[in-house]
Structure I
Amino acid sequence: MARKRRKPRAKHHHSVYVIELDASILNLARFRKANPDRDILKPCVYVGMTGLAPEERFARHKAGIRANRYVQRYGLRLLPGLYAYANPMPYEAAREMEVELAIALREQGYAVWQA
């Protein structure tokens, strides 16, 4: 009997992701305080990193599974145009990229939450 071969696991399978948040999140003083220089023409976003596909991680946020409360309540959709160029990557690179991406987006005027 022939042995089944395992599908090789991708060497790099971590990702950063960006989720658009409903503008009503600006009613929260804590969120506004974290984003005093936001550009009113740019959306509010959440930046995270995951070992899952970004779509699966977003679905888990919305379902309340290891969810960020802002994403669970205010999350609208993924914004792959802001992150897809960087994925996939090793774990450590994703950890660093999450912070760097949040900083870069905030500097561009996005209102950012990153846990």
Structure II
Amino acid sequence: MSARLEVDLTSGVPAYEQIRTQVVAHVAAGRLQTGDRLPTIRALATDLGLAPGTVARAFRELELAGVVLTRRRSGTVIADGAPVPVDAARAAAIAYARAARAAGLSDEAALDLVRGALLD
């Protein structure tokens, strides 16, 4: 897998949700594409220092959302037609992320602003 996943164990966001969100973000950004293989549950759990059940939950949720497919022999891959944001929203998200970083905001602070805006 070319896209990197990281988990912040001090975050209030559950580890499985951090994994799920990052995979969706990598798909939306084009860093993960149809057919790209994710690491095995055990390998990713070991790399991230998590229990395999935590990674398995993230993969189940990704599969339910249509982002990945799990096949016995080929493992877990990005699904054909995985849901991605429309181009205009994607471009706006990229521009916002760049502006937030340029302003010195942490990722969590930038996300808090987005969450607040979604409440309007």
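Each value in this text was obtained by applying a stated rule to the coordinates, not by laboratory testing. Please read all numbers here as calculations on a predicted model, not as lab measurements. Cβ atoms are built from the backbone, for glycine too; each structure is taken alone.
Data table
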quantity: Label whose coordinates, when percent of Cα pairs over 14 Å apart, for residues 20-67 alone is calculated, return 59 (choices I, II); calculated: I
quantity: Test item: relative contact order in percent (Cα under 8 Å, 6 or more apart) calculated as 23, pick one of I, II; calculated: II
quantity: Which of I, II leads on mean count of other Cβ atoms within 10 Å over residues 12-19, largest value; calculated: I
quantity: Computed -10000 for helix-only ellipticity at 222 nm (-39500 (n - 2.57) for each DSSP H run of 4 or more, over all residues; to 500) - originating structure among I, II; calculated: I
quantity: Kirkwood radius over Cα pairs in Å - structure with the largest value, from I, II; calculated: II
quantity: Value 19.1, calculated as mean count of other Cβ atoms within 10 Å over residues 52-59, assigned to which of I, II; calculated: II
